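Quick heads-up: structures coming right below.
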Structure P
Amino acid sequence: MTREEQQNVFYECLREGNRRRCLNLVKEWEQQQLPDEQLYNDIIIPALVHIGEAWENNELGIVEEHVATQTIRTILGYKAATLTPRRTLHRSALVGCVPEEHHDVATMIMANILEKDGWQVMHFGGSVPRHDLFESIRRIKPDLLCLTMKSIGCLESTIELLSDVRATLPDTKILIGGISMPSVRTILAEYVDVIADDFQQGAEQAARLVNA
């Protein structure tokens, strides 16, 4: 299959809610040595974007959209359970969404990529209140706090969290991704070490932050 054919067949299976077929496709491509990064960037993310567009255009209902998202979570869970780290960094990363953000698929992908790169990863997902998230960060003291943000409505609580982390854990490096608006990037740049544009850049910058 060409990459376009892989994208199309995966999207159609995802749209139909055929979870087993989607997972089997991923296993077939594993046997063909498809790199995980290409699976994430070239197949899974575009498929989710198309699903979102179909829902916005009333071509799919909310149930079908949720089925597609849960199917992707199943696949990413499978990839997490079967991955083999390339190395051991002896560094810890706490990965998840900014406070009150619930779009957590990107955090699952980032957690998988970091773990494969040798990090000790703790993935908490999304929908965590700011106070509870900060208290856990303070207890865990990760080498890296890796966050994703999609909704601008989370900006205020995110700034409050990052300010608290900076004041309390100055040695913890902070990386954030998923932000495209220049004005928001400018605001957050004051509180983080890196704003990543994609997963691979995020992994590379994360390693540099801790001199790994």
Structure Q
Amino acid sequence: MENINEFLQHTRHQYDKGIISDNQLLEDPIKQFEMWMKEAITANVAEPNAMVLSSVSDQCPSSRIVLLKGVDESGFTFFTNYESRKGMDMKLNPNVSLNFFWQIQSRQIRIEGKVEKVSSDDSDLYFKSRPRDSQIGAWGSSQSTLIKSRQELDDAITSLNNLYKDREIPRPPQWGGYLIRPNRIEFWQGRPNRLHDRFLYELSNSEWRVFRLAP
């Protein structure tokens, strides 16, 4: 490829997988999310629970992919290192956003809300369900910090495997779950000619209101 900008300028994808109409929407956006997630799973979307988490610190946004591990009427749950960059961001500013994009369905879901830590019991319970290697990894990686080499990380993992050989691995105190309590959820269905369907749910006085947005 000689000119990447020419490729970028002329690349087009026609979205024609479906529509959203007002009478199709559920009153509760969490129920609507669960319905779309089930449809994404049925459609064999690759890693349908992968989501872009955006946090803000010192007025500078930062985004990364994390995995959704739970959803209920309270909100959306994921797990990570509390001392990572995102953990530090969320400690200073609890306002975050999530973004799901399922290309084969031409669907996107944008979520905004405030984040809080889940209980220690809930974090312990999920940590115990993780593969053993993932448990070791949570201890071995001081996420987002500088390291000298890959060997430094590999040596730490080897030491931890020896330390916890034939023993249950406890949850690291710096690792656990977060719950995002949403106040805005937008459902986007791609349509031809960029005339997409967009519906926004906003929380007001503990009730959800829904609006159609221009594409």
Structure R
Amino acid sequence: MEEEALLAEQSAYLEAGAHIGSKVTTPGMRRYVYKVREDGLFLLNLSTINERIMLAAGMLSRFEAKEIVVTASRIYAISAAKKFAEITGARLLSGRVMPGIFTNPRREDYSEPGILLVSDTRNERQAIKEASKTSIPTIALCDTDNMVRYVDLVIPCNNKGRRSLALVYFLLAREFMKGKGLIKSNDEFTYKVSDFEARLEMKAN
């Protein structure tokens, strides 16, 4: 894979573990698997991860920031998505997505997003389901064990790891800003990947 075609150096993707999936793969995610490691973990294709981040940022940049809703339910994802929302101006829904938020105008928190960005299709399936009912295009970060039903654009990646989530959201934010013409080059993006990382370690159950 040529470094010039990558949004980040190949080593950055590898060190963040963006390509490391789980030991389970769903039918919809098999096409993104590069190989199976000796320990049984499925590995995702780096070129596809890179390509899909580019496509996702392009899709998002067609919308005004206030039309973008990003959901995150896990601690690591919440931190990364929160920074993405802060930088881009998108709206963050963290934690559990309540039924009716996109479909019931009588709810106080009702909204009509132009596009939805999801961190985990398992934990945030309510948001995906509601978006599908109202024809809201959905982009989702999907690990090998995620279902992809109702997702319009899959970003195959490790969506559970702190460093992986930080890198993916960092790149999405940077490329979105470039796509909107708010910055002209990577050098003008003054944030670091570490700015998107959760500061707390997840506690074991």
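None of the figures in this text is laboratory data; all of them are computed from the coordinates on show. From a predicted model like this one, the values you see are computed outputs, not experimental measurements. Cβ atoms are built from the backbone, for glycine too; each structure is taken alone.
1, 6, 12, 15, 15, 15, 12, 10, 7, 4, 2, 0 is what came out when P(r) over Cα pairs in 5 Å bins from 0, in percent was calculated for one structure; which of P, Q, R is it? The partial results should precede the final answer.
On the way: P: 1, 7, 15, 19, 19, 16, 12, 8, 4, 1, 0; Q: 1, 6, 12, 15, 15, 15, 12, 10, 7, 4, 2, 0; R: 1, 8, 16, 21, 21, 16, 10, 5, 1, 0, 0.
Structure of origin is Q.
With mean count of other Cβ atoms within 10 Å over residues 145-152 as the yardstick, tell me which of P, Q, R scores highest.
When mean count of other Cβ atoms within 10 Å over residues 145-152 is computed for each of P, Q, R, structure P gives the biggest number.
Figure out for me which of the structures P, Q, R the number 1.8 belongs to, where distance in nm of label points 7 Å out along Cα→Cβ at positions 41 and 105 was derived from the coordinates.
P
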